[in-house]
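Structures incoming, each one as structure tokens.
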Structure 1
Amino acid sequence: MVTTIEIGLLVAVLALLFGAYTVIKTVKPFIVNAVVGVIVLAVASGLGVGVEITPVTVLVCAVGGIPGALLVILLAYTGIAFAGMALPVGVAALF
């Protein structure tokens with residue numbers, strides 16, 4: 001015989017599964033954007049653009065995706081923001 005406690009637990013577990021699915025479905029694009037953005041930033045950093053990877057740059061990449069990463073690279077290259085320890089390629093040519 002099925003009791004009310006068992007039915008309540010079944011409903012609670014189904015609600016938690018549905019909630020977890022909804023959260024994962026919502027967060028997945030941000031995770032993919034963040035990973036792709038950090039890969040783009042790592043490649044740019046390897047090419048000599050002094051981009052410092054910080055939580056703020058990862059957040060910009062997570063929200064903006066590849067255009068966000070390109071914005072971070074542009075701002076780092078011009079020396080406005082997100083500049084790391086290395087000099088941008090164009091600035092190093094001046095010295």
Structure 2
Amino acid sequence: MSEDIIACQLTVRGRVQGVFFRDSVRREAQRRGVAGWAANRPDSSVEIVLEGRAPDVRELISYCERGPRRAEVTGVELREHSPQGLRGFEIR
């Protein structure tokens with residue numbers, strides 16, 4: 001039984017700070033069993049690292065493209081990278 005584990009880093013731009021973006025991503029990641037972290041950046045973007053089963057990570061990427069209700073996402077940069085065996089999801 002082989003599960004495809006993928007990992008990626010997102011930079012989400014728009015009105016994404018001060019709207020519970022990181023916490024909502026944490027909750028969605030935990031619900032799907034996706035590991036990683038989310039952090040506010042000085043340029044008002046949010047950086048997110050995701051690692052988990054491919055379908056779950058893809059669903060979470062789609063969520064990040066919309067964000068929570070009060071967010072206004074204007075762009076998402078996606079960079080794939082190798083899984084690092086992350087566990088849990090934290091807000092940095």
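Of note:
- When relative contact order in percent (Cα under 8 Å, 6 or more apart) is calculated for each of the structures 1, 2, the largest result comes from 2.
- Origin of the derived value -27000 (helix-only ellipticity at 222 nm (-39500 (n - 2.57) for each DSSP H run of 4 or more, over all residues; to 500); candidates 1, 2): 1
- Structure with the greatest value (metric FRET efficiency 1/(1 + (r/R0)^6) of positions 3 and 59 (r between Cβ atoms, R0 = 35 Å, to 0.05), set 1, 2): 2
- Ranked by distance in nm of label points 7 Å out along Cα→Cβ at positions 35 and 51, structures 1, 2 are led by 1, which has the greatest value.
- Mean count of other Cβ atoms within 10 Å over residues 19-26 - highest-scoring structure of 1, 2: 2
- Origin of the derived value 3.5 (mean projected area of the Cα convex hull in nm², for residues 27-74 alone; candidates 1, 2): 2
- With P(r) over Cα pairs in 10 Å bins from 0, in percent derived as 16, 33, 17, 12, 10, 8, 4, 1, 0, matching label from 1, 2: 1
FYI, it's all coordinate maths here, none of it is from the lab. The model shown is predicted, which means the values in this text are computed figures rather than measured ones. Cβ atoms are built from the backbone, for glycine too; each structure is taken alone.
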